[in-house]
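For reference, the structures are reproduced in the following blocks.
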Structure 1
Amino acid sequence: MDGSTGKFGFRIDATDGRARTGVISTSRGEIRTPAFMPVGTAATVKAMMPESVRATGADILLGNTYHLMLRPGAERVARLGGLHRFMNWERPILTDSGGFQVMSLSDLRKMTEEGVKFRSHIDGSEHHLTPERSMEIQRLLGSDIVMCFDECPALPATDERVAEAMRLSMRWAQRSRDAFGDRPGHALFGIQQGGVTEELRAESAEALVKIGFDGYAIGGLAVGEGQEAMFGVLDYAPGQLPADRPRYLMGVGKPDDIVGAVQRGVDMMDCVLPSRSGRTGQAWTRRGQVNLRNARHAEDPRPLDEDCTCPACRGYSRAYLHHVVRSGEIIASMLLTWHNLHYFQELMAGLRGAIAGNTLDSFVVQFHALRAEGDIERL
């Protein structure tokens with residue numbers, strides 16, 4: 001069930017250099033940009049309740065087409081009222097196309113012009129994912145922002161391989177657009193490909209703009225190329241895309257990746273890092289990453305971050321967090337994931353405020369200075 005009649009829109013409220021802050025409007029609520037989207041791969045942000053994710057400041061979640069089509073199945077989710085009702089999240093949801101997971105998780109796959117045949121990593125069952133089927137699955141899920149089906153080759157790769165994948169993705173983008181049709185209240189984003197080659201990125205952007213989309217993603221990064229190469233692409237790629245549409249950098253990233261991307265004109269990002277780190281005893285703070293498994297925290301009565309207002313920092317000591325992490329207690333994943341998501345959303349709010357106040361440069365200097373100081377030991 002779609003459950004939506006409103007229009008999709010985007011406005012830019014302020015700029016600072018190439019950075020922008022504004023609002024994406026959807027029928028299920030507004031998304032403040034720059035926005036970080038927590039990843040709810042299988043209709044859940046691991047170790048978090050939906051209301052807790054919202055409490056961190058998240059305006060939108062990401063769901064995964066590949067995982068949801070395999071389990072519990074898109075048709076079942078549709079029969080149960082759509083993904084929003086199914087996972088008890090009534091705000092916007094973006095779903096990816098499934099292409100990246102098909103390429104990275106399925107050992108047995110065969111790609112043709114038509115699409116990709118693959119075997120499930122869960123039970124070995126055979127599936128066929130095409131641009132048309134990807135659009136159908138995302139429609140059944142009821143997602144507010146739908147992603148085109150594309151091929152994302154791992155880097156490094158030859159220019160020939162990257163060009164071949166990009167051009168196939170552009171043909172699939174046209175088929176995705178055709179299959180998506182006219183769905184008021186829902187948006188379709190095209191995905192720019194082209195690796196780290198500016199000419200291929202330009203060709204991809206030109207093809208996507210000709211087709212016409214509600215927003216544009218920068219794909220094919222954070223796949224092994226390294227931060228320097230990624231920033232090299234972001235120095236020009238956002239400018240190749242329409243300025244009046246949202247720009248979404250897929251699969252990014254670490255806090256310093258996010259800050260650098262926002263400086264270069266990116267409006268949306270997603271990454272599993274906050275929740276995955278939380279489940280492995282890793283916390284992200286304004287002073288960098290903290291490993292709660294380390295013995296130095298065993299008798300430390302301080303909070304994880306004295307300036308943080310999340311439940312983990314308000315109510316628990318480093319000593320306790322160390323204890324539950326080392327003991328494998330479920331509360332460790334809950335508290336550290338909440339903290340990490342809180343920190344990421346706090347970072348986004350800081351970036352939005354700095355852009356609106358035309359103080360982004362000083363914000364970035366302070367951000368890097370605190371991280372350079374590191375996690376200060378108790379005296």
Structure 2
Amino acid sequence: MKRRDAIKQFAAASTALALPAWAQAKTLVLGQSAAFSGPAAQLGVQMNRGGKIFFDMLNASGGIHGQQIELRTLDDGYEPERCKANTEKLIKDDVFALFGYVGTPTCLAALPLVNDAKIPFFGPFTGAEALREPFSKSVFHVRASYYDETGLIVKQLTALDLKKIAVFYQNDSYGKAGLEGVKRALKPLGLEPVALGTVERNTVDVAKAVQDIVSKSPDAVVQISAYRSCAAFIREARKAGYGGTFYNVSFVGTQALADELGREGLGIMISQVMPFPFATTTPISREYLDAVRRAGGDAKPNYSSMEGYVAAKVLAEGLKRAGRNPSRDSLVSALETIQNANFGGFHVNFGPKTHVASRFVDLSMLTDDGKVRR
């Protein structure tokens with residue numbers, strides 16, 4: 001071998017060794033920390049399943065610029081310290097980006113690590129304002145905020161002349177974000193919550209909350225918690241004689257709540273930030289339902305899975321725009337070019353100073369046969 005050729009090969013090898021693992025591989029690895037066990041497990045399971053259905057379909061068609069997408073998961077049980085440890089591990093393992101984290105307290109625990117590492121943090125399953133303001137160059141939201149959701153709920157209730165509104169909320173950053181959303185929506189109307197009740201994360205100890213709220217006879221209760229504690233509150237409030245209306249925000253886990261309540265779910269209202277996933281009413285719904293059908297196994301359509309699917313689809317568009325051999329910086333820049341884009345009826349609008357794609361909110365209702373209708 002000529003000396004010049006040897007030098008070139010040595011230089012190329014040295015350059016390759018200096019590159020991060022994801023820049024040399026034929027697989028782009030995404031990291032996800034979420035609840036895959038415990039009382040909130042269905043939130044993580046379904047968010048992951050929707051994302052994986054899309055990525056599996058994408059990989060089967062050749063991936064993105066020849067690179068396959070791997071979604072690597074770690075269970076945090078919906079506990080912030082476990083999420084922080086998982087995020088440290090994923091960053092240490094040099095994953096390309098973080099995707100589909102689940103929950104406000106867990107995402108907030110990861111946020112300082114995300115900002116320090118400047119690693120893209122895409123499509124978290126949370127609507128909390130604390131993850132949106134102050135602005136982070138690394139964080140991209142596909143869904144509308146809890147302020148958007150609670151704003152629509154309050155608008156609906158007050159339009160029906162239901163003004164005595166109570167709030168049952170999880171005693172952490174998620175619950176408090178939803179509570180603040182309700183207060184913000186009520187304030188211009190000269191109103192405030194007539195009663196408050198709390199529950200600790202990952203528990204169903206709702207007795208005191210039921211007493212605090214039912215004694216005030218509210219017209220409606222807005223619930224800001226996960227599906228098991230919300231179901232427990234609904235059952236116990238009704239046993240205590242409460243006959244009013246219950247509203248939930250999307251993070252509750254719509255299908256999981258319906259499964260928990262069964263026939264007792266009739267009339268429970270839930271705000272949604274994704275298109276209706278149970279009928280072919282939009283092109284993205286048709287695409288999603290077809291993908292779920294082809295995935296087979298125990299995959300079933302629901303809002304949480306739909307959110308994972310849509311988030312994966314939008315991220316894939318960013319990866320395509322980032323070109324071959326993308327860097328984290330090129331992915332961020334590429335995502336910011338997805339402006340006024342229509343993903344089968346779901347509109348996405350990012351920009352250099354806008355990392356919240358959508359403000360779409362809709363209302364749905366549970367039926368007595370465990371289903372959901374608009």
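FYI, it's all coordinate maths here, none of it is from the lab. Because the structure is predicted, anything quoted here is derived from the model rather than measured. Cβ atoms are built from the backbone, for glycine too; each structure is taken alone.
A few comments on the model shown:
- Top of 1, 2 by mean count of other Cβ atoms within 10 Å over residues 72-79, largest first: 2
- Value 5, 24, 32, 22, 10, 4, 2, 1, 0, calculated as P(r) over Cα pairs in 10 Å bins from 0, in percent, assigned to which of 1, 2: 2
- Source structure (of 1, 2) for Rg and Dmax of the Cα atoms in Å, for residues 168-279 alone, computed value 13.5, 40: 2
- Value 20.1, calculated as mean count of other Cβ atoms within 10 Å over residues 40-47, assigned to which of 1, 2: 1
- helix-only ellipticity at 222 nm (-39500 (n - 2.57) for each DSSP H run of 4 or more, over all residues; to 500) derived as -12000 - corresponding label from 1, 2: 1
- Source structure (of 1, 2) for distance in nm of label points 7 Å out along Cα→Cβ at positions 248 and 264, computed value 1.2: 2
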